[in-house]
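These are the structures, in structure tokens.
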Structure I
Amino acid sequence: MKSFGRIAAVTLILLIAATVVWALAYPSDGDPKNIKYVLWKHALYPMNPDLAMGAMVGDIGRDKLIVGKTKAQLQKKFGYLKSPLDAGPYMNGCYLESPWKGQEVLLIREGPWMVLFSGEDAIGLRLCKG
């Protein structure tokens, strides 16, 4: 029984050490390898969605966060979605000059992300940047 306790203690210490090293290696909130962002992606940490959207720019797996999700699921994850017509001039212009003009799209919060929909389901994610 003592052996099990030692193994559990060493495992816990190694897990804590690995977490600290990870957090120190990727300290920026805008880094998709940041431990907070990785945990947020898996619904294990309540990260600020505005910070998360910044990290999404460098995340090669960002489409998995969006595509196939419903509007309600995306609102739960990001807080709110809005129409391009309700956005500022830049995002409204991005939509009006895009190939997706006339299609059903919503923007994630005040960020640069445009989500394409087919009915209730997201079918694509586009970054609007100049």
Structure II
Amino acid sequence: MAKRTVAELAIGVLWAIGACAQAFDTLRHSETFYSDMADLAWIQPARLLIEEVFLPNSVAVTVLVVVFQAAVAIAILTRSAAVGPALVAGGVFSVVGALTASYVATVSYLILAAIHFRLAKARTKAQTVPVAR
């Protein structure tokens, strides 16, 4: 199996684990989760967004996150035509995560975003077939 395929599947499993964790843990403790997130956010506008939008709507936001993460996991793990767009969406989600996280988590999210974008770029290159003249 190609390294790219293994990496994509690992990312898909990571999204599936995230969706399950959000559904079975964060959903039950969503207010505490977003309150803690606000306390750790080091970018002031992100802290305000979390306090003003996420926290008052913590259950709805968590449900949306679960649906998003599950959709990304399914798209990647089924190896459908949606793998590339799912990788890009996951990368964007990771960038947003970086903006709403602590200093340490920001670095982790940015690394994860870079992996997503690199895999999406490699997938696009692999699918591009040169036109014969």
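Every number in this text was worked out from the coordinates using simple rules, so none of it is lab data. Note that the structure is predicted; figures quoted are calculated from it, not measured. Cβ atoms are built from the backbone, for glycine too; each structure is taken alone.
Among the shown structures I, II, from which was the value 18, 13, 12 of semi-axes √(5λ) of the Cα gyration tensor in Å, for residues 57-120 alone calculated?
Structure I accounts for this read-out.
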With FRET efficiency 1/(1 + (r/R0)^6) of positions 33 and 105 (r between Cβ atoms, R0 = 35 Å, to 0.05) as the yardstick, tell me which of I, II scores highest. II
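When relative contact order in percent (Cα under 8 Å, 6 or more apart) is computed for each of I, II, which one produces 28? Intermediate values should be presented prior to the final figure.
Numbers: I: 18; II: 28.
Going through each structure in turn, the value belongs to II.
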Given 46, 24, 21 as the derived value for Cα extents along the principal axes in Å, for residues 17-88 alone, which of the supplied structures I, II does it correspond to? I
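Kindly point out which one of I, II the value 2.1 was derived from, the read-out being distance in nm of label points 7 Å out along Cα→Cβ at positions 25 and 41.
Numbers: I: 1.4; II: 2.1.
Going through each structure in turn, the value belongs to II.
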Consider the structures I, II: one of them gives 2.9 for distance in nm of label points 7 Å out along Cα→Cβ at positions 81 and 113 as calculated from the coordinates. Say which. II
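I, II: which one has helix-only ellipticity at 222 nm (-39500 (n - 2.57) for each DSSP H run of 4 or more, over all residues; to 500), as calculated, at -13000?
Only one of I, II returns -13000 for helix-only ellipticity at 222 nm (-39500 (n - 2.57) for each DSSP H run of 4 or more, over all residues; to 500), namely I.
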Value 10.0 of mean count of other Cβ atoms within 10 Å over residues 9-16 was derived from the coordinates of, among I, II, structure I
